[in-house]
Structure I
Amino acid sequence: MSLKPQADFRQDGVTADERVRRHANPGASLLAVLHAIQDEAGYIPADVIAPLAQAMSLSRAEVHGVITYYHHFRCEPPARVTIQLCRAEACRSMGTESLAAHIEGHTGCRFDADHSAHSGHAASVELESVYCLGQCALSPAMTINGELHARVTPQKFERLYEAACANAEDLA
């Protein structure tokens, strides 16, 4: 999970070859390189697959297979506000499912839906289910744009969400 501010998730004019040269160092694993590229760009741009495959002596299919196998990697830029809610057992026992319903009602979005399919303000928000943020004793837990929050209530969510939306507007 990237902890960079959402503003860093914009096209930065870096070519695919340059991005691969920055991260595909000798001895680096494909997973480490993919994480570095996603941390830098906010997602794995399609145009890095061929140069990355060549740099790592892999086929494009192997690189693509790793990207699509792991849920963490994304092939499109993230929404301006990305909310990840823990749906694992400890958080479920502390009310995360009712919190999820509140979040969906408040944002007008659905968890794990294609955010590009929404229109209007909702197109800038993405809701993702995750399964353990390591905050079991402080359930329910969530991240907003990579920032971890614990003991989230509907009221706390609303404050955090409004702040994240205001920050996204400031960065636009």
Structure II
Amino acid sequence: MSEERTLLDAIRAGDLADVSRHLEAGATVQWCDENGHGAVFHAVFNRQWAVLDLLLAHGASIDQSGFRGWTPLFWAAFNGHVEAVGQLAARGAHVDRATDDGDRPLFLAAYKGHAEVVRLLLAGGAQWDAVDRDGLDALSIARLRGHDETARQLEAHANGRAGSRPDIH
């Protein structure tokens, strides 16, 4: 079994000593599994925050992208995992990163109607008026999907920054 595969087992189990042993034995924190998910993603997915900190201390990127160019924050935002979004943002995850397709964590949270995730992303500095490849911003996405609470959250944020959005004619 490869060092990375046994590292993955240790990450999933939250075994700090075993994760550390594998890293010292040469396992790389930058690997990706067959689905394109890296060590950081697996730590976040399994809510192993101490393991995440250990991986970051060993040079892992909190913004390592995998499947579809998504970072762990994209996955957490899409799935409405408030705790994971908060933990990632607190550790310096780039809350406004865009994929080559133009996806952003804020768009995904708005699309799914995750108002609390939207609030965390906005508090973390997500660009509320960014637009996707179709010219839609997060507020438009939330409205189109019928997510009233999320739309109200975005509207309140936008109104708090009145005048900073350029006029679109």
Structure III
Amino acid sequence: MSENKEDTPINKEHQINHEIKDREVRVVDEDGTQLGIMSADEANRLADSKNLDLVKISPQAVPPVCKLLNYGKYRFELIKKEKETKKNQKVQELKEIWLSATIDTHDMEYKSKQAAKFVEDGNKVRLSIRMKGRQQAHPEISMKIMEDFYQMVSETAVKEKGPTQEGRTIAMIIAPKKK
């Protein structure tokens, strides 16, 4: 099912021309000068005479504010600005790395390099250790592993949330350092 161009959210934002049913509206010219309060029919005739559209900009105001402008051009500019802001956004992901209470030093070095790559790309990393069996009696061992891991990545990352125990899991979140 394809989306119709008329159903875009920007189109539903404003009432234009003869959709405006208010008795009185405050009219503003395209350059921003106020033309005063007049009936909607009179404002529509004025817009038609200037080959422009009457667009309700502020419907909550008393009386509502309408502006004379080229609505197609106005809508194009809004869509262009919206695309530009989406393009400039950086989506930050939360990556997850699982460790164990009995992890070897080489494995920890490898995983710390992976975490450093994720952080350099601008993502947050959640480090988790699931304790099994007798490991639950000594959570300090897992806490020490978390601290050692953080020391390995501390050049590029900061602790956003320190190591905390949540049931049988110990978790910590690291984030990129501010530049």
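Derivation of every value follows stated rules applied to the coordinates shown; laboratory data play no part. Everything numeric here is computed off the predicted structure, so don't read it as measured data. Cβ atoms are built from the backbone, for glycine too; each structure is taken alone.
If distance in nm of label points 7 Å out along Cα→Cβ at positions 40 and 72 computes to 1.8, which of I, II, III did it come from?
I
Using Rg and Dmax of the Cα atoms in Å as the calculated read-out, with 17.6, 60 as its value, let me know the right label among I, II, III.
II
Using distance in nm of label points 7 Å out along Cα→Cβ at positions 80 and 112 for the comparison, can you identify which of I, II, III gives the largest number?
When distance in nm of label points 7 Å out along Cα→Cβ at positions 80 and 112 is calculated for I, II, III, structure III comes out on top.
Which of I, II, III yields 9.8, 28 for Rg and Dmax of the Cα atoms in Å, for residues 56-95 alone, as computed?
Structure of origin is II.
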